[in-house]
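Listed below are the structures to be examined.
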Structure 1
Amino acid sequence: MIRLLKNFSVKEWLTVVIIFICIFIQVWLELKIPDYMSEITTLVQTEGSSMGDILYNGMFMLLCAFGSLVTAVIVGYVIAVLSSKFSLKLRKKLFKKVLGLSTGEVKDFSVSSLITRTTNDITQIEMLIGMGLQLLIKAPITAVWAITKIVNKSYEWSLSTALAVMILLLVISTIILIVVPKFKLLQKLTDKMNGVTREQLSGIRVVRAFNAEKFWEDKFGKVNNELTSKQMFVQKSFAVMSPVMYLVMYFLTLSIYFIGAYLIKEATLSLKLSIFSDMIVFSSYAMQVIMSFLMLAMIFIFFPRASVSAKRINEVLDTKNSIKDGKFSDDTDLKGTIEFKNVSFKYPDAVDYVIEDISFKVNEGETIAFIGSTGSGKSTLINLVPRFYDVTEGEILIDGINIKDYKLEALHNKIGYVPQKAVIFDGTVKENITYGDNGKEYTESIVKEAIKVAQAEEFVLKLDHKYNSHISSGGTNISGGQKQRISIARAIARKPEIYIFDDSFSALDYKTDYVLRTELKKYTKNATNLIVSGRIGTIMNADKIIVLENGKAVGIGTHKELLKKCDVYKQIAFSQLSKEELEYE
């Protein structure tokens with residue numbers, strides 16, 4: 001928690017100092033009220049006292065109360081602003097950190113957990129600052145100041161107050177020891193519930209198609225009930241604190257009056273009035289002491305959970321990015337050249353390599369394709385180029401420079417990436433195609449050209465607002481093939497040096513696939529194309545085809561060369577096309 005507070009700026013620390021001064025004034029005003037009360041009590045009991053003197057002291061009591069109210073409002077407002085701005089800054093910092101995490105690091109935390117940490121966990125910190133900071137400053141000042149006011153009044157009253165404080169501390173400590181271990185579990189259960197909800201909503205069509213609503217109701221209900229059970233346990237534990245606090249407070253008041261009555265009874269007539277006045281003042285200050293510990297108890301309610309949340313946030317912020325930014329951003333004489341040199345890759349903490357000893361080179365304007373059975377490592381290999389993962393061994397060169405030496409922004413500006421699963425964002429067709437920053441301006445003509453090349457015109461022009469038609473998040477209001485064509489158009493509009501198509505034609509019919517590839521070849525003749533596909537028809541005209549089997553390259557060559565010398569390629573080819581079709585092609 002202390003480490004997170006290091007994110008406070010100088011301005012925010014100055015705000016804390018102002019809050020401290022305001023609370024100090026507020027406490028001083030509150031503790032002056034019993035003094036005036038004592039004075040009024042003495043005046044009332046003294047013969048010859050004038051009403052003017054009583055009203056005079058009463059006026060000061062009212063002024064102190066009003067001043068305390070004003071400072072409380074100021075403190076509340078300033079702390080609310082401070083906590084909101086701090087959570088805003090922390091959320092931005094955490095979000096930026098998550099954006100910089102590699103794919104593997106995101107998987108280590110899980111998406112649902114990262115969402116919880118960015119929302120619920122930061123809310124816990126905000127609540128602690130918003131409500132706890134005021135109490136944390138006010139409680140010790142009030143307690144110490146009130147104790148100094150009553151310490152010399154009567155040892156009997158002081159002992160009873162000390163006993164009450166010890167009981168309160170014992171109760172608070174016991175509850176905290178029981179409850180704190182549950183907070184970490186609560187946050188994990190929140191992660192789990194978010195994960196279940198996210199999984200259900202993302203697969204809602206399949207859920208309905210297979211009548212699996214009951215299954216998901218039971219699964220969600222189980223997690224929800226477990227979370228509710230733990231939350232109820234925590235709330236019940238803290239619920240015990242309030243009645244105990246008030247019980248101690250009221251018994252302390254009774255004991256002060258009981259002791260006071262005994263002392264007045266035994267005192268001489270001249271001292272009775274003084275003891276009565278002291279009793280009134282002592283009871284007021286004793287209540288201030290107890291209220292201070294009540295405020296501390298409130299902090300103990302917020303602090304443990306906020307502390308767990310702070311630890312979870314720090315886990316993300318402390319994660320060292322495995323994908324580090326390079327320094328190179330200048331252009332080279334080469335354009336679109338890619339070279340793999342003995343590249344091997346295995347996932348973190350994995351034993352076996354997913355990609356092993358892959359070497360090839362592709363020049364500007366060439367097309368290289370990757371094919372193989374499911375799980376052969378095609379997509380993993382292609383994802384090494386934009387550095388979604390870093391190679392374990394070997395190196396990848398683009399334009400003669402190791403990709404690790406490039407600034408990530410410069411590297412990604414060279415690439416037009418079309419993922420295996422088309423990603424569509426909430427917005428218009430145009431906004432989806434001009435998505436991101438490529439260091440270039442997107443004009444209307446570029447958007448239209450990209451849509452035309454991607455064979456998306458036939459459905460885009462039929463939409464109500466054409467290029468400005470709205471598409472839902474995830475592309476739920478368009479078909480799979482339409483999503484893929486918009487995703488391809490997005491890459492085309494960037495006009496990159498290198499195109500990466502990760503099985504990006506799978507949702508297209510054969511006719512659209514053929515026409516799109518023909519137009520794409522004309523449009524990207526000066527760019528390098530990397531294509532992953534399970535279709536022979538999609539890749540057979542590539543300049544070079546690499547056949548992968550269990551992460552190894554078992555064949556490299558043209559379509560005709562591989563048909564002659566690579567058994568794996570031959571099996572894939574004959575499983576999809578007839579001998580006559582292959583020979584014709």
Structure 2
Amino acid sequence: MQIGIISIQTMNRIILIGNGFDCAHNLKTAYKDFIKDFWINEIKNSYDMQFLKSEVTNGKAYYIFEDEFVVVELQDFIDAKDDNNIDVFKRNIKQYKNKFLRVIELELYEKKWCDIENLYYKELMRCLNLKKNENDDYSIKQLNDDFEAIRKKLEEYLTNEITKLNNVPLPDITKHLAQKHKTFNKTLFLNFNYTNVENLYTQKKADGTIDDSKNIVVHIHGELNNKENPMIFGYGDELDDGYKDIEKQENKEFQENLKFISYLKTKNYENLLNFMNEDNYEIYIFGHSCGNSDRTLLNFLFEEGCLKQCEKIRIFYYEKPDGTSNYTDIIKDISKQFNRKSRLRELVVKEKPLTKPKTKPKKELWEELEENMVEVEVDRSCSAYNEIDNIISSKKDLEKNFRISKFLITQDLWESIMRKKKGKFHFPSDKNPVENVSWNDINNTNGFLKKLNNKTGKKYRLPTEAEWEYAARGGIKSKNYAFAGCDTSEELKYYAWYDANSKQTTHSVGELKPNELGLYDMSGNVWEWCEDWYDSNNAKRVIRGGNWLYYAWFCCVSDRNGSAPDNRNRYTGFRLVLPHF
């Protein structure tokens with residue numbers, strides 16, 4: 001009796017990775033997140049004097065912020081931490097110097113999302129049509145320059161965002177990648193993102209490097225800050241009806257950001273072709289939107305192929321708590337990449353849904369306190385130490401390095417420790433500094449410090465007066481400024497909330513610029529309790545730094561004041577020190 005030999009069909013596999021893959025790993029890499037971060041940084045940049053000029057219109061004083069993107073006219077500073085203030089900032093834009101940024105904003109306003117690369121192609125065609133109709137290039141060079149400026153900002157944003165990646169693979173994705181519908185010889189991770197999250201799932205050798213015999217990684221759109229494999233940011237839909245008109249143009253600026261040209265600058269496309277010619281393959285889609293900006297390449301992968309062909313397209317999608325999913329949306333996008341819809345129906349396989357990853361439990365506010373402490377190196381030969389008045393009794397004890405909180409203690413942190421609801425604060429707001437608390441409220445046997453130290457196991461305390469002034473002056477980085485961070489009352493509005501700019505209220509901590517050590521609000525906002533007695537009478541405790549109601553002089557780093565330890569008022573709060581032992 002002859003027993004037949006059953007042969008196992010083998011093939012390769014291509015893992016298609018898109019933005020949704022990054023989002024599944026809690027990275028905010030969507031264009032909408034990038035643009036939001038862009039405006040937050042614009043607001044922060046508007047605090048910087050080098051970008052500012054002033055003018056008076058109809059008796060009102062304005063400051064003008066101008067950079068390569070916008071010209072903005074504002075009457076006062078805006079809190080970058082408040083999302084609503086992004087709209088306030090944009091409403092005061094007098095000119096979009098980067099016209100493409102304006103196009104992005106209009107798209108976001110109308111649709112609440114945008115595809116920047118797709119918008120670029122639309123503007124490219126608009127420039128082309130204007131040129132044909134009006135004999136005007138519509139400055140295609142300006143469009144490309146504006147687009148490049150946006151690309152640079154995107155690269156900066158993603159470079160920062162990737163540092164937040166939790167380097168732990170998601171079990172659900174690991175499980176799906178491990179399923180072998182057929183025996184795969186090799187796997188190619190085709191990453192359309194600029195990040196390298198796929199490294200969490202590649203097979204490694206003993207030394208931790210990628211096992212090239214098992215899997216290959218191709219960053220088809222390049223990588224962040226890599227001169228050998230730079231970002232490809234543009235458009236790749238040669239199937240579009242209007243594309244032929246672009247190729248007819250003598251002005252090569254029209255082809256500057258077309259993807260297929262950029263593909264030829266690296267070996268990425270060649271490596272992909274070699275893989276596609278080696279054996280038939282299946283495609284796994286993880287988080288790819290299959291949008292028009294990659295239409296030609298996707299059509300090549302799905303339908304046209306090389307010497308070998310795609311045999312299955314396995315779609316991994318997310319199911320929402322209400323039972324709906326994004327599966328249908330993915331199918332609609334994939335269908336655009338096929339000329340023969342019958343081929344689409346042959347290839348697509350609906351896999352089991354992926355589960356949304358659990359977000360990491362949020363840290364308690366008191367757990368974050370130590371993370372926001374600034375190390376202060378003590379050097380008794382530096383100017384910051386020598387400028388401290390010898391009448392300050394704690395100066396003689398200032399010898400050891402210490403850590404001091406970057407921000408004033410906020411109301412939400414106070415309440416998380418004291419378990420008291422709002423009502424006692426004169427200006428109630430989570431991120432505003434604590435006020436209406438006495439020195440005794442902080443230090444007594446049932447006070448804030450006792451409860452905080454019981455929770456943390458640390459030994460937080462109020463700064464001594466010498467520690468406070470040494471840090472306010474900038475420590476070893478001191479530039480001998482009169483105020484914390486600046487030297488003149490004209491500059492003070494960028495560093496401190498005081499009578500001239502506070503609008504008679506406290507403000508969220510960290511809104512203005514810090515001093516040389518990176519400490520915020522050391523001048524202004526609220527006075528700060530210190531550990532020391534104010535004088536030999538032992539009737540008052542030291543308060544330093546000035547506050548929202550008083551004029552500039554009280555914000556000087558040298559100015560001393562005192563208050564009875566049981567006194568509560570709307571002008572006084574505190575920050576903490578964590579000493580080294």
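Between structures 1, 2, the greatest calculated value of distance in nm of label points 7 Å out along Cα→Cβ at positions 284 and 532 is seen in 1. Between structures 1, 2, the greatest calculated value of mean count of other Cβ atoms within 10 Å over residues 164-171 is seen in 1.
Quick check: 47, 21, 12 is what I get for semi-axes √(5λ) of the Cα gyration tensor in Å, for residues 76-219 alone, calculated from one of 1, 2. Which structure matches? Here the read-out was taken from 1.
One of 1, 2 was used to compute helix-only ellipticity at 222 nm (-39500 (n - 2.57) for each DSSP H run of 4 or more, over all residues; to 500), and the result was -8500. Which label is that? Don't skip to the end; give the middle numbers.
Working: 1: -21000; 2: -8500.
Answer by label: 2.
Coordinate-derived values only; no laboratory data. What you see is a predicted model, and the numbers here were worked out from it, not measured in a lab. Cβ atoms are built from the backbone, for glycine too; each structure is taken alone.
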